[in-house]
Structure P
Amino acid sequence: MKPTIEYIQARFDEYNRQYFGGTLPTLPIKLSHAKGFLGKVTFVRKRQGLFRGYKNEDFVLRINVRIDLPEDIVQDTILHEMIHYYIAVNQLQDTSAHGRLFRAQMVRINQEGNRHISITHRLNEEQKAQAHIHKERAVAIVHFSDGKTGVKVVPKQEKHIRYWHKMAMRRFPIDRIDWYLSDDPYFAQFPSSIAMKIFLIQKPEDLPLTQMTMFFP
């Protein structure tokens, strides 16, 4: 499922009553399409005066909707972030990001609610692919003079593409470079940069080129 803000708010209110005694203040909820996390609570540490230290404020709960996850994982993700929120909003100092305080709350909630909250969110290969599927990339298929084939993903700005094309043709023994636009998750494994590094492909026939849009820089 891909939760809505209404769904997340309903679960937040339910879990707040069930596991935190209704003590957690309401906070803004935002949907995220980032590929680096399933959930995150962000806040700002603000100085309270010259001698009063800092206070955590301006909390926001972000839940990822880029990936279609089972509902129980979505729920456990919300709870995971609510533990972080509980620690931060109460100005508590944990031993690490998932330290003693976090683990104590995680164990308590898992036992009380038969939940499966974990320290880290582990995705299977299909879910990892979904995290990248919506990002369109500029992909260079490089044909070397010795018959080898390489792949390079370049930031999708014209100036970067033209720069990399010109420099690669000067630096390497290349017959030609074919440029494509693709959102295929296959290309998520290659870093996007203008560094002069090309990844050789052992089986060029397996490259997912059929659904890609070819263009000329």
Structure Q
Amino acid sequence: MIRNYSRPFPASVIYPDAIYSIRGRGKKLYLTFDDGPDPESTPRILDMLHAHGAKATFFCTGSKVLAAPALFARIASEGHLVGNHGYSHLNGLKTPVRAYCADVLKGRDITCSNLFRPPYGRIRRRQYRILERSMQIVFWGVMPYDFDQSLTADESYAILMRRLKPGTVIVLHDKPSSTALQYLDRFLKNAMDDGWSFGLVDDSLTLT
């Protein structure tokens, strides 16, 4: 398996105007979580974020929001930002343009967010051009493969720590199988001890 721990390729070349990192705010990181809300993992993530006073951006899947509306409300009520991860978590490369865009718009209606992260980071040029008219597309700068069960939690954690830069948008996963659940508390503590702070994706002025 070929892993790309940095900006998704070829998206970073084809869509240079999407968000991959955020500049100009000092020693700040942008922590994001995909795929929730989940009754098992979301409360654990929120509790750890609260314990450290950190904020994050949650790219939520519309169907899961409808299944767990109280969790979705908790995310927002605790000061975190909500983004759209589509309604059905479709792979853009395997889905016709019209069906994909309709699914994303349905997710937007449920999450009430104009921030959109394509599931799997996979989106066709035509889909992108349609959706960017009304939404800000958000990718990431670091992907530590917390979803990959062939990597241990310590290996994923080490990948993450080696790639931190000011303005980094980090993508982790809000699901019970994510190894990030094993190291998130340690990551938040060590990052803050090292002088990092955490911001929300939309609090930026300069996007790259």
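Every number here is computed from the coordinates shown, using simple stated rules; none is lab data. A quick note: this is a predicted structure, and the numbers were derived from the prediction, not measured. Cβ atoms are built from the backbone, for glycine too; each structure is taken alone.
Numbers for the structure displayed
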read-out	value
Answer label among P, Q for the case where distance in nm of label points 7 Å out along Cα→Cβ at positions 17 and 177, calculated from the coordinates, equals 6.0	P
Relative contact order in percent (Cα under 8 Å, 6 or more apart) - structure with the largest value, from P, Q	Q
Top of P, Q by distance in nm of label points 7 Å out along Cα→Cβ at positions 97 and 137, largest first	P
With P(r) over Cα pairs in 10 Å bins from 0, in percent derived as 9, 37, 39, 14, 1, matching label from P, Q	Q
Answer label among P, Q for the case where distance in nm of label points 7 Å out along Cα→Cβ at positions 33 and 113, calculated from the coordinates, equals 2.9	P
Which entry (P, Q) yields the derived value 0.85 for FRET efficiency 1/(1 + (r/R0)^6) of positions 57 and 193 (r between Cβ atoms, R0 = 30 Å, to 0.05)	Q
Structure from which 2.6 was derived, distance in nm of label points 7 Å out along Cα→Cβ at positions 9 and 41, options P, Q	Q
FRET efficiency 1/(1 + (r/R0)^6) of positions 49 and 73 (r between Cβ atoms, R0 = 30 Å, to 0.05) - structure with the largest value, from P, Q	Q
